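Enquirer: Presented below are the structures under discussion, each in the form of structure tokens.
Derivation of every value follows stated rules applied to the coordinates shown; laboratory data play no part. This structure is a prediction, so every number in the text was calculated from the model and none was measured. Cβ atoms are built from the backbone, for glycine too; each structure is taken alone.
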Structure 1
Amino acid sequence: MNQAANLPGMDRYPQLFAPLDLGFTTLRNRSIMGSMHTGLEEMPDGFERMAAFYAERAAGGIGMIITGGISPNEEGGLAVKDAHGNVAFSASKLNTQAEADGHKIVTGAVHGAAPDVKICLQILHMGPLAYNDNLVAPSKVRSRISKSTPHELDEAGIEKQIADHVNCALLAQQAGYDGVEIIGSAGYLLSTFLVEKTNRRTDHWGGSYENRMRFPLEIVRRVRAAVGEHFIVIFRIAAMDMLDGGMSWDEVALLARELEKAGVSIISTHFTWHESQVPTIATMVPRAAFTGVSQRVRQEVSVPVITSNRINMPDVAEAVLARGDADLVSMARPMLADSQFMRKAAEGKSEEINTCIACNQACLDHTFNFKQTSCLVNPRACNETLLNYHPTEQPKRIAVVGAGPAGLAYATVAAERGHQITLFDAADAIGGQFNLAKRVPGKEEFYETLRYYQQQLQKWAVDIRLNTRITTEQLQSADYDHIVVATGITPRVPYIPGIDHPMVMGYIDAITGAKPVGRNVAVIGAGGIGFDVTDLITHEGPSAALDVDVFAREWGIDFKHHPRGGVTGVEPQVARADRTVWLLQRKDTPVGRGLGKTTGWTHRLTLSRRGVNMMNGVDYVRIDDDGLHLLVANQPECLPVDTVIICAGQEPARALFDELSALGLSSELVGGAFEANELDAKTAINQASWMAAAI
């Protein structure tokens, strides 16, 4: 009898749940929680909170965990200063025994929760992307996204960096880690040695590719010699760096083969440098878009290969493995979204997985703004010691009015805790503003969140009343113990003479198609909604998020021939609707500055390539048959438009709450009804979850 066939999950996902023998140890399945810096690493109680965070995911069935990046020394990390020149934020490092002792809390918790789960520490030297006064690199080449030019390493400095990597690996081993991942991608230190444009040295650490490989290979050799044979050593390679003039395919393949000779246990394929202008992790990227590149690397080596990026459901991971694209699948953000991802997959409950929608709003946007990471769809992520949904000792009858993100989060959390929930909404479906977002090309993942909430409502027996515009009198007569008002927002209508002209419509009508959009369009308001509407009305053809070939054409990637960096000499081919569009804002700041840090540039670049006219510092004078009259730099201008779409913000819809309060009924506001700020699902779900956990 085949014992492997009896392992949990093997009947449903035989590739994903197959063990992997590394010779000296075995991974229990092919899933990895990839590296993601959480911000917990720098907190006073960070080790305890990281321990809870990782242990919950170990217990949830993951095969191996790779921690957020830890610097091997001071110059490889972050030291953000305040206005007075004092260090206000310092990134985690591991180069002392005291720091290693702290990490034992993490490894002990993980192995205590699941003894067969492996946990590896990622050694991350940021090199020219570091935030400190002593950042270093092979040459004095400033990154496009850095404010500082790095110091060029001399021979002694290079030897120090190698020794510090070895020391970090040894300390990780002493701290109880099962291995380390050495990151050699993304524009961090090791990767800058590999690429000619950032390594301009003429000594034996630069020049020929064999010389440029020397630094990362020497680190791997010395780490392997120091830690012995029975320790996992992973190297994260830039399999396609998305840089003009980046690494060629032959260079990638040679590096992979040489890494195997140097002693790596596993090669992890990564895509892009941070300064690349190709999205690789945003929701507009198709699922598993880059795994074919991993397969090419896998064909060059005999050690296992990890693939990653936009693999967010078990069936996607299974298909990737079944195709032979990789031996292991890394899913970092999906494990933020649902710590029980693998357990649910094993139990045949994939429909209950809280799917990562790749929005980046609470994870990577927070990371790059030096904030604690969490997750838009799962506020418990990184808050496991603070936010828990314990059974209530006093069940209440609660009415939740509004089935948008805030209402759904409150209803499901409170019901899970044992409260009796009735959920009202005037619409014929749950979701609220999510039903608008899912219509925007590139945001199809929002369907997954609605599917998850629908499952949770059923699981926790929430009484759902759709097509019901509940009144204050009805709520009062039903005698609920508590009423939660999650009625969301109403679009703000600015005062502009002619705002009632027939050519004017709101963003809801534009998104739903309730009114036809003309050929010449002005979009008033350049926040997230304005960008979404403009994206929708300038889009032509299939969504790039659903078609890898379309995605590759639009972003200028050649997966088939793999020129240098995957993009050198490839011009983006942008399909666009036959429309002239002006995207307008009153503020003098650059249009789109308020968008998310990790994805905002993709939206700005997309619209720019489609020929959208983005204008700031405008005053709206009037709307009439001639079009939209403006003042731009105090000069009059008329845009000859046939459609004006209003995306000028929102107002809280709180009339119901005011009526309930006047009657003295127990009630509270949540989500947009509490504070209207764009269509902020992150804030709404987070606030609702904490409130429902407390009642």
Structure 2
Amino acid sequence: MTARQRLAGLRRACAHNTYWLITALVLALVLVAAARLLIAKTTSLTGTNSVDVATIAATAKANETVCVEDLIVPKGTARIGLAAMTNSASARGRLEVVFRSAETGLLTPLSGPLPTGALNYAPYALPRILNADTAGSLCVTPIGARVSFGGAFVQQRGSARSTSIDGVPLTPADVSLRYLLPEGDSPRLIAQVARALERASVFEPRIGAALLAISVPTLVLLVALSLWIGARAETFSIRRLAYAACAVAFVHAAMWAVLLHPFHGADESEHFAYAQYLASTNQEPDRSAVSNRSPYSSQQIELMAALHHNSTILNTTSRPRWQQAWESRYRNSSRMVKPEVDGGGGSESATGHSPLYYAIIGVPYRLTGWIPYLPSRLLVMRLFNAAFASLIAGIAVLTAARVFRGRSNAACWAAGLLVAFQPVGASVAASINNDTGVNLLAATLCLLFLGLMTNGPSKTTAIAIGATSVVLPVMKVTGFAPLAVLPLVVLISARRHGVGPLLRWSALALITGAVVAAAWIHVASPLIGGDRGLIYNAHPTVAPPPASPPAQALRLSTRLDYFRQTFVPSFVADTPYWQLPGQSSLDRWPAYFIYINRGYGLFGWKSVDVGPNLLLGIFAFLTVGWMLALLSAYKHIRAGGKGIGDGLVLAGIVLSVLLLISYAYTNPVAHTDAGEQGRYLFTALVPLSVLFASGVFTFRPAYRVAAAGSMSAAAGGVALLCWLSALTGWYT
């Protein structure tokens, strides 16, 4: 062996050791964060009646009795928390609280305070700790006071008695209750993980429960395997790395698919209803916002009622039903055949879309018609959706390979893992949502754009880009955003490969697009949905009352100012569009709230408190990574800037998506919440991941593998921490 060979081997060994040292340091930080999460004390819940506090559900005058019906109070409960507040407090006022057993009719008085001040959970103690799950009702009578009760509108079982005031039903409203351990008994989360997994398996088919049982070690092994591949990335082909990234993304999404309760993905109940109706009738549901039909079939309503859906959404205090008794009741009632074709009404979040995605996701629904248990069919559809979504991670690897031009396979692998381990992205992939369709097509179009610029015009790319450019906005209206960079792509390609070939390419792409559009409008859409297709699909809106003044169109300057204030704080006296609550200026920063808080902590609609420290850690990781990416771009430009057009196209896609989101949600009235969700940015997830991974080129070649490894370790660690946060936040 020559001295040069020995030196090369020494360098490889040094780089290998550096990789594992850096990844070990990152994983050590993850372990510290996991330990802090797991040693924290829980909120001492034995369960809830699965009703969130979204509004005042009922107000009782003095001596009126509110009875909350159809309860199963869990074994081990010592207190019942009642969401209530006093409107007219009296020094002599009190609440008479009684629990009535459904089996024996025995009345058990509870003791506790008159709820004063703001709406909160007032605890009422049982005479003794329950030694078994107990069905019954809670009746509350205010004496000498007027009391309001917090709750929400929910789906209720048709055979169940409704919550009432003096016998008058509140349907569909219900009052929120929490079942509590004895006062002072707050076990640590680490002692609750096994119980949380057991609770999460309720309403899961057997395969889902089995996957949940092995979920924690599976995720740990998945992160370890990803780091092992990253250490040897330079010895693998790009194609094999792309396949591996797809596999990692699928397993990660599958763990979210079994963790999410049925219909608790973002708008999943509406998306499922659309897919079920289309698959059962070959007709689109009603697009009208004032449809007189239910969006849901009787079959779906039966499951939603068993879940007490839709109150367990958009609030960190919510909990799903995790008692086995409710699943047993549902299994018994679902044996009776319920229609699956009597839905088809309009819904706010689904029926404005084209039937394209719903026809695709309806395939596994059609193939599983022999399965009587609806959650089983839902899980099959979720895994089918996850399989498609996992392709995005593979496309990220292939896209990075085109941009990085063989300089670092490890950086390409890191780009794939940044997609595969995005926690909110995995929760979207794990539920029925047409975001998957638009995200996959947008990633494909991005790869096609780079292929055109790198390899030059060809018939294949013309046909592929022409077709994808039409299908993308058909899938979802946000698909128009990536098309904004098409002129830039054509301009760069013309500069690299000549104007003449691009003119012929453009003609073929336009002809292909026109043919695909005509085929969708006149053939495909009528075939799968019964109606003529549209390229632009907008959500229906309810017409304002005749006396209402017409809404004024927002000026472009207003929309641009709204966009600017979302990302850049105002330092001059101008119209404020944002007044977000929060203890720090970072919490009140709209971009942080939308793309960090909601981009990494809003899983489906079941909101969970990821924790401010973890969010700050994610923010710090992203800030450092983007600074490195900018420094890498600067160094590349200084070195001659070969291929800089690829980066401009990727950045252009990100900017166009951000602008479209801001344009759609511009509100000239100062608001304390945001309609935007972090998941809307996932249309540009591949460009974001590739640009972020480019930060490894800030370092010398010997240390690029280690830099990519730190990104991969951080991405995998965040994925594991967010999954654990969701598990313990929803089921403890």
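Enquirer: Looking just at volume of the Cα convex hull per residue in Å³, for residues 146-417 alone, which of the labels 1, 2 belongs to the structure with the highest value?
Expert: 2
Enquirer: Related question: Here relative contact order in percent (Cα under 8 Å, 6 or more apart) has been calculated and equals 12, so which of 1, 2 was it run on?
Expert: Answer by label: 1.
Enquirer: If you rank structures 1, 2 by percent of Cα pairs over 14 Å apart, for residues 370-409 alone, which sits at the top with the largest value?
Expert: Comparing 1, 2 by percent of Cα pairs over 14 Å apart, for residues 370-409 alone, the maximum is at 1.
Enquirer: Out of 1, 2, which one gives -9000 for helix-only ellipticity at 222 nm (-39500 (n - 2.57) for each DSSP H run of 4 or more, over all residues; to 500) as computed from the coordinates?
Expert: Answer by label: 1.
Enquirer: Once mean count of other Cβ atoms within 10 Å over residues 58-65 is calculated for all of 1, 2, which comes out largest?
Expert: 1
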